[in-house]
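Next up: the structures, one after another.
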Structure I
Amino acid sequence: MKDWRELVKVEDLPGDLAHVARIIGVEAAVKLAEELGGGTIYVPQAQSAVSAAKQRFILSHAEALARNEITIRDLRMLTGISDKQIARYLSGTDKADPRQVSFL
């Protein structure tokens, strides 16, 4: 027997939820509505949401950079982060301000 959720179409979903379904898929949108429906959520811009992952990615390639297997330009192209910011990450001078509150 099929789960009724498999029969949901984008056209069945109201307004913003239909837009979300077109981006992440109907199944994921329905699950989101089931879990968080009726509330308001803030979706940060991708840049701020993934910056820590990009920093870890850059740091994980530090040895390859030292061996000249990749360049800072390669890392820039892969992450969209400036050469100067990549250099800060690699040098360890881009530390979080201890006065800033972490929400994580």
Structure II
Amino acid sequence: MIKHYYKVDKELEKLPSKVRNKFFAVFNSFIANEQLKIKTLKKLKGSRFYEFRIRVDRNIYRSITVKVSPNIYVLLVFHKKSQKTPMQVLNLASKRYKDLFIK
């Protein structure tokens, strides 16, 4: 099942519907343990997070998620503008993870 941090709703609303649909298709494939292209999914080094990569037209979008079987939790989604995932994005994902799982 796909679950998400409560602020992700607003982040998803800002994205084109084509991007949202593509994200949900990829999330469902991941949950079903289907093989994903290496360009689509990346385990972030030194963390428990996964980065899902979506390309639509010339734009690149990312989501930071964590898998807590049998669910995946979407911590944030964003329009990526640089090659490397900014540290502030990873810090925000960590904060949201703690909000969800560490009381």
Structure III
Amino acid sequence: MADELFEREEDVRAWMRELADIPVDGIPLPDARHLWWKAELLRRWDAQRQAVAPIERAEPVQVGIGLAGTVVLLAWLWLYTPIPSNTLIFATVLSLTMLIAVAALTLR
């Protein structure tokens, strides 16, 4: 077993010499300041994303509460109006359409 290792050692040395003779024309390593600024920017972006995450999670809840409150107010208006007029019907349809549009844009 030891003899096999010594026989292969010459092959490995020859291969390593060939590898060492290959010219390395790589790009130079980036400047350390550039890497630090990039890491700092990524850290700040991550902190900003984490700070905004609770607001983004609560946004659909806020829209839902607003929609529910508007529907309750419209129902209350209909209950306490003695005779529904065309103006009331138009205002209700318009407000419901606007609510749906705002909800769709906000939750998209």
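In this comparison of I, II, III, the computed figure -11000 for helix-only ellipticity at 222 nm (-39500 (n - 2.57) for each DSSP H run of 4 or more, over all residues; to 500) is attributed to II. If Cα extents along the principal axes in Å comes out at 107, 39, 22 when worked out from the coordinates, which of I, II, III was used? Computing Cα extents along the principal axes in Å on every structure in I, II, III gives 107, 39, 22 only for III. Taking FRET efficiency 1/(1 + (r/R0)^6) of positions 25 and 73 (r between Cβ atoms, R0 = 30 Å, to 0.05) as the criterion, the largest value within structures I, II, III is that of II.
Computed from the coordinates by the stated procedures, all read-outs in this text should not be read as laboratory data. Bear in mind the structure is a predicted one, so any value in this text is a computation, not a measurement. Cβ atoms are built from the backbone, for glycine too; each structure is taken alone.
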